[in-house]
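Once you scroll down, you'll see the structures, which are given as C-alpha cells.
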Structure P
C-alpha cells in the first residue's frame with residue numbers, strides 16, 4: 001500500500017546480514033530508535049567515535065542519510081570505508097580522523113539532523129564526559145534534531161566493587177536521564193538492552209576476532225572488556241536513549 005511505513009523487520013531485512021556492532025544496542029535498536037524518533041530520509045547524521053562504522057553505513061543505506069563519521073583510530077576508519085564501499089554508500093558517508101579534544105569545534109553549529117553516540121562514544125570522547133558530549137551535541141544539532149546514544153549505567157544501588165571496576169564515571173540510570181534532560185533534550189525513548197542484544201554483541205566480537213580485525217588501542221579494548229563483563233552483573237545495564245533537541 002502506498003504511503004505505508006516500513007516495519008522494523010523489513011528495514012533490517014533489507015540490510016547486509018552481518019551487523020558489526022561493538023556494543024549491546026546493535027542494529028535493531030538503532031533502527032527502532034530512528035523509527036520512533038521519526039528521522040526523515042536524507043537526514044544529515046554525525047556519528048561520534050564511530051568505531052568500525054556499522055551504524056553510519058546502516059543509516060546511509062536504510063535512510064538515505066548523508067553521514068559524517070569520526071574516530072581517532074585509523075584502522076577503524078579504514079574498516080568503515082570498506083563497509084561503505086562494499087554496500088554502495090561510499091558517496092553518502094565521510095569517515096574523518098578527529099581527536100576527541102578537537103571534536104567540539106570540528107563541525108559547524110546546527111548542521112546535523114541526527115547525532116549518534118553509541119557504545120559510550122559520546123561520554124568517552126569529548127572533554128567533560130557525558131556533560132561535555134551532550135553540550136557539543138546540542139550545538140551540532142539543528143532545531144528539533146535527534147540524539148541517539150547508549151551507555152553503561154547502574155539501574156539501582158551499586159556496590160563499591162562495581163564502582164571500582166567500572167570507574168567513577170559510571171552513572172545511575174536516573175542521573176543519566178536527568179543529565180540528558182538538563183542538557184536541553186526531550187526524552188523520546190529509553191530502553192535497556194536485552195539478553196539477545198548482549199548475545200549478538202558477543203557473537204560479533206568473536207567474529208571480528210576470527211577475522212583478525214584490529215580491535216583498537218588499549219583504552220578501547222579495556223572498554224570492550226568492561227562492556228562484555230557488564231552482562232554478568234545485575235548492578236550494571238546498558239541503556240539506549242533517543243532524545244530530541246528541545247525548544248525550551
Structure Q
C-alpha cells in the first residue's frame with residue numbers, strides 16, 4: 001500500500017438485510033485496518049440482525065438466518081467496534097453512499113456514540129468514476145475507437161449512441177440481440193422498488209418511503225397521519241409513477257404486493 005498517512009485508516013465493507021440504512025440491519029462487517037507503519041489488522045464480524053433475512057438479500061451475499069442465529073447482535077459488539085475504529089480514517093468502495101450511513105445508523109440505534117464528521121474518507125469508487133469516465137464520449141472511444149467531436153449536439157449524440165450499441169454487440173457476443181431480453185438486461189431496478197426510481201419500496205409486504213426524513217415509514221401511515229407529505233410529493237418534481245402512488249394513497253388505494 002503506497003498510501004501516505006499519519007493515522008490508521010480502516011477499510012471496511014458491510015453486508016446487510018437490505019439497502020435501506022434506516023430500517024435494514026448489518027449482518028456482516030469486515031475491516032482491514034492499515035497502520036501508518038505499514039502493519040495490517042484484519043477483523044471480521046457476523047451479527048444476528050434480530051429479524052429474518054430477505055431472500056433477495058440472501059441471493060446477493062449468501063448469508064442465511066441459520067448462519068447467524070447464534071451470532072451476537074450488533075448492540076453486543078458495538079462498543080468493541082467503536083473502539084476498534086477510534087482515531088481511524090475510513091475507506092472502502094461506495095462507503096460514502098452506503099456503508100458509512102448504514103454503520104452510523106446502527107450505532108445510533110444502539111446508542112453508542114460514533115462520529116465520522118472529522119474523519120478523512122477514501123472511496124475507491126469515487127476514484128474509479130473520476131479517472132475512468134462513463135459518459136458517451138468515453139463509450140465511443142472504448143467501443144469504436146473514435147473521438148466524439150460533436151458532444152452535446154443532439155444528432156451527434158444519438159448517432160454516437162447507436163454506434164456504441166453496435167460496438168457493444170461486437171465486443172460482447174453473449175449480449176442479447178432480441179429486444180425483450182436486452183431490455184431486461186438494461187433494467188437495473190431493485191426488485192424491492194415499487195416505482196422505477198425507488199422512491200417507494202416493498203418491506204414485509206408493505207410499501208415504505210425510501211428517501212429523505214420519512215425513509216422507512218409506511219405509506220399507509222403517512223396517508224392516514226401525515227397526508228401533507230404526500231400532497232407535497234404530488235406537487236413536486238417526482239416522476240408520474242411516483243405521484244400516482246402518492247395520489248392513490250390519499251384516496252385509500254395502495255399497490256398490490258408483488259407475487260412471491
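If relative contact order in percent (Cα under 8 Å, 6 or more apart) is calculated from each of P, Q, which structure is the one that comes out at 12?
Label of the source structure: Q.
Could you figure out which one of P, Q the value 2, 9, 17, 21, 19, 16, 10, 4, 1 for P(r) over Cα pairs in 5 Å bins from 0, in percent, for residues 121-232 alone was computed from? Each step should come with its number before you reach the end.
Working: P: 2, 9, 17, 21, 19, 16, 10, 4, 1; Q: 2, 9, 12, 12, 12, 14, 11, 11, 10, 5, 1, 0.
Of the options listed, only P reproduces it.
Compute mean count of other Cβ atoms within 10 Å over residues 129-136 for each of P, Q and report the one that scores greatest. Could you put the intermediate results ahead of the total?
Values: P: 20.9; Q: 10.2.
Structure P comes out on top.
Of the structures labelled P, Q, which one yields 20.9 when mean count of other Cβ atoms within 10 Å over residues 41-48 is computed from its coordinates?
Here the read-out was taken from P.
Which structure, out of P, Q, was volume of the Cα convex hull per residue in Å³ calculated from, if the result is 124? Don't skip to the answer; put the middle values down first.
Working: P: 124; Q: 204.
Among P, Q, the structure yielding 124 for volume of the Cα convex hull per residue in Å³ is P.
Here, each number is a calculation from the coordinates, and none is a lab measurement. None of the values given here were measured: they were computed from a predicted structure. Cβ atoms are built from the backbone, for glycine too; each structure is taken alone.
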